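Before anything else, here is the set of structures, which you'll find just below.
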Structure P
Amino acid sequence: MKPKISIIICTYNGENLIRRCLDSILNQDYRDFEILCLDGMSSDNTQKIIKEYSQKDKRVKLIINKNRLPEGKGYGKWLGYKNARGEIVGFIDQDNCIQTNKILASVEKIFSRHSDLIGILGGLKHEKSDEKIIRYVALFGTDSFFAYRSLDFLRHIKKPMEEKVGEKTYEIFPMSLDNMSLTGGNCFFYKKKDIESIGGFDQDVLVVKKLLKFGKRNIAVVKDATKHYAEESLFRLAKKKFFWGKSFSERKQEEKFDYLPKTTKENISFVKNILFNLLLLPNLFYSVKIYNKSGDLISFAFPLMAFLNTIAYGVNFAKMKFKF
């Protein structure tokens with residue numbers, strides 16, 4: 001008997017995004033799943049749209065997240081996990097759209113093949129016919145500052161081991177505690193029993209680290225599985241980072257939620273990354289490498305985007321540190 005899959009979507013004012021996301025999930029060949037929409041008190045028609053879908057398909061459920069924020073214990077993803085009934089739990093952002101109707105079937109088969117998996121990431125699909133912002137995010141992820149640790153970026157500059165499951169190709173990436181890659185939460189699946197073995201779900205980065213400590217070793221990436229509609233333009237994406245500190249200031253101090261380095265190797269990589277981002281030219285090496293692979297001139301936007309992200313984060317850090 002195939003396992004049930006629970007898919008958690010944290011929504012907030014996503015009336016222009018949520019239909020596309022829900023339709024891409026409901027179109028799956030794999031039928032035994034539920035969709036839990038955790039809405040953070042949207043002021044637009046997001047809840048109305050979700051209720052419309054739930055009336056047509058009982059697998060779609062609306063749960064209100066009164067704390068609004070998606071990440072951290074007590075917030076959206078945690079609340080979704082607490083209500084999930086599936087043996088596999090997936091988290092998908094409202095601005096993601098699944099590109100294949102076989103991803104859930106692929107996830108189930110990949111988990112059955114590999115006992116050492118931390119989880120499975122839905123890899124971003126790059127197509128030159130898309131708008132610039134979608135193509136850029138497909139190659140570098142949504143946060144250019146942390147690209148050096150992000151699997152969304154690293155999978156384009158490294159040569160991982162590849163396997164096939166049916167028509168889909170997936171990659172295997174080894175993980176390391178002393179320099180841990182960031183998976184991103186755009187589309188990621190876990191085995192529920194694995195999360196239960198580490199005390200439950202709190203936040204993606206923390207769960208990955210705990211599972212790594214628990215003995216899991218690899219992450220699988222299903223190629224060309226999703227597209228991420230992050231922002232309307234590269235300018236809007238860069239501008240958004242200048243408001244990065246606001247959401248963090250709303251969190252409780254004891255949550256210890258951050259992506260900052262913790263080990264010696266991570267600190268060395270972090271300092272090197274800051275220098276590369278501020279000097280601009282070193283990042284051209286990565287731009288050329290990804291351009292040679294993708295053939296997309298948008299690759300050369302990376303040095304500038306990484307520079308702007310670094311300035312944005314520096315400004316927010318200074319504001320929090322010196323309270324001005």
Structure Q
Amino acid sequence: MKWHKLFIVSQWLLCACQIERTIPLSLEKMLSVGEPIRDIEISPSNHSLWVIGGNTYTSGFVLKSEDGVTFDTLLTTGKALEQLIQRDSDSLLVIGYDGLRYVSFDQGMTWEGANDPSYAPLQAGQWISNRHFVAVAGEGYNRGSCHVADSLWFLWDSTQQNFALYDLGWEASLGHLIAIGAGGGLLSKDLGQTWEAIQIQGDVFIDIECREKQCLILGFSGRRYVYDGNSFTRLNGGISKGITGIRSLSCSDDANCLAVGDNSLCLWTRDFGNTWIEMNLPSAQWTSVQYAMTTNTFYLGNQKGEVYRLVLP
């Protein structure tokens with residue numbers, strides 16, 4: 001997932017915390033649409049590839065590919081779309097600027113939409129059940145809000161926050177929601193009805209990934225916290241000093257994660273964020289990364305509207 005608001009190749013040099021040199025097994029350009037990529041998702045049922053993005057107040061799009069070669073345009077909008085949330089193989093929701101949201105119950109063939117103004121652009125959401133949806137919004141540093149719906153747009157209740165929120169994690173085994181953003185975060189143990197402040201600070205937190213009763217929180221400048229269901233513990237070391245510009249993080253179930261960002265930034269961890277290898281990608285402003293549900297394979301999107309498939313050693 002990502003934080004957009006602050007705004008291969010023959011050999012790859014790996015440095016930072018380990019002295020190591022490696023060559024990717026494969027890097028393939030799959031798509032170029034000319035507009036920023038804001039989210040990439042994989043369908044768990046059939047591994048179809050979804051690409052979401054657009055220019056802030058002029059365009060938005062949802063693309064889908066079954067084979068990684070041909071992409072179909074399933075939805076276009078007048079404002080950028082930020083994230084696609086899947087409940088099952090048929091049910092999809094996309095959210096975006098100014099409260100924009102569309103739902104489909106037939107794999108994206110038809111859509112129903114709503115656009116209730118929100119205090120800040122919608123950034124991330126979790127589809128908890130058929131009739132319960134939670135989302136967070138953020139812009140800059142001080143504009144944020146939390147939203148709860150009994151379905152996908154009816155009875156859309158909002159709570160304004162005094163800091164921007166950029167991602168939302170769901171620790172399903174505990175039933176905990178964690179919202180993160182500009183200099184802090186919130187925890188909900190009742191599906192977003194109430195929120196309490198959590199002890200994370202010192203960065204703009206842009207992404208959260210949860211697995212096996214653990215959640216990894218990553219900041220724009222590399223600050224990291226792990227949530228174990230009881231407390232938030234800061235991880236120290238294991239990453240180069242001076243790192244900045246991280247925009248998106250994605251992890252596999254076996255703790256293999258990739259983080260990407262500004263100025264070709266790419267960081268790889270094989271232990272869920274404790275130690276990182278820094279890789280120099282070709283010049284790009286990377287905006288999104290998604291684990292492909294295939295060993296060591298990730299999809300990367302950038303500001304120019306390009307999508308690549310990367311296979312790591």
Structure R
Amino acid sequence: MKKGLSKEIKSNDRANSGILYFCGFRYWTASLLPALVGTTLPFWLNPQSFSFKWLEAFEFLILTALLHGGFSFLYALVEKRFTAKWTKARLLWTGIICLSTALLIGLHLNTILQLNLNVQKNIFLFWLAGTIFTGLLYIAPPISFFRRIGGEILISVGFGLMPVLGAYLVQAGDLTRTVYIAAMPLVVSTGLWVWIAELINRPEDEITGRSTMVTLFTPIFSGRIATLIIVIILYAVLILSVFGRTSLHPLSLIALITIGLAIKIVAVSWKGFADAARMLNARKYAFIIHLAFCIIIIVSSLVSILI
């Protein structure tokens with residue numbers, strides 16, 4: 001059953017192996033929505049001399065999409081997902097072109113960035129370098145953290161934290177501890193999404209020798225206890241982000257309505273963590289939770305304009 005499901009998924013992947021597939025289009029919400037969170041947070045946090053920058057916001061979203069797409073092409077190359085049409089060379093050069101274009105946009109943003117007083121002059125370049133370095137650590141051999149324990153943390157930070165920080169920096173010209181705290185619910189919700197995906201892939205990972213934090217523990221602990229702990233942390237971080245330093249607008253607590261989906265994730269993984277077919281539903285719930293968190297935080301920040 002598991003082998004049949006795996007073959008079916010791979011067959012569907014090959015059938016959909018166009019440019020959108022290789023640029024990771026199915027997962028763009030994981031990076032673009034956090035970028036929108038960082039873009040709208042200043043409306044709530046109201047940093048010094050803040051005025052919304054439309055052009056810079058648009059450029060940053062393009063930058064985020066290019067970074068995501070570029071690393072997705074390189075990931076497909078490293079994972080040997082090339083086809084007759086999308087050869088090794090085509091995947092490599094498309095990825096390099098995307099990342100190079102993103103770098104040029106980043107350099108342009110750095111030159112027009114309006115920073116607050118006492119802020120490091122090239123802070124955006126440090127952010128850009130850190131983001132690219134994170135992506136390379138996750139994908140590029142010989143490290144390739146996507147095959148190693150700790151890759152889950154790296155991708156959660158890369159998707160959940162870095163886009164929020166970069167987008168906020170573009171709008172506010174500064175970074176504070178409050179922004180880091182505001183991004184934590186997205187880091188954990190991304191981590192939950194990744195964790196469930198790895199539970200689904202565990203049998204195949206054990207066969208191929210790929211190490212993940214899911215394979216580090218016993219199947220029962222990873223499927224039951226660890227999933228429950230991540231869910232608890234997710235909602236605890238959301239509440240602390242609102243009440244701790246008011247990093248998020250109080251209306252962000254509307255995201256608590258997703259607890260029902262979180263309970264379903266725990267219930268499914270508690271009994272069916274070894275059943276890939278059942279865990280696909282849990283992964284869908286994790287995706288919806290991440291989507292809901294991002295949209296609710298974005299809307300709640302924008303509500304500040306009206307109050």
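Brief remarks follow.
- Source structure (of P, Q, R) for Cα extents along the principal axes in Å, computed value 54, 45, 33: Q
- Structures P, Q, R, by distance in nm of label points 7 Å out along Cα→Cβ at positions 122 and 266: label with the highest value: R
- Structure responsible for 0, with helix-only ellipticity at 222 nm (-39500 (n - 2.57) for each DSSP H run of 4 or more, over all residues; to 500) calculated and labels P, Q, R on offer: Q
Taken together, the values in this text are just the output of simple stated rules run on the coordinates, not laboratory data. Treat the numbers as computed from the prediction; the structure is a model and nothing was measured. Cβ atoms are built from the backbone, for glycine too; each structure is taken alone.
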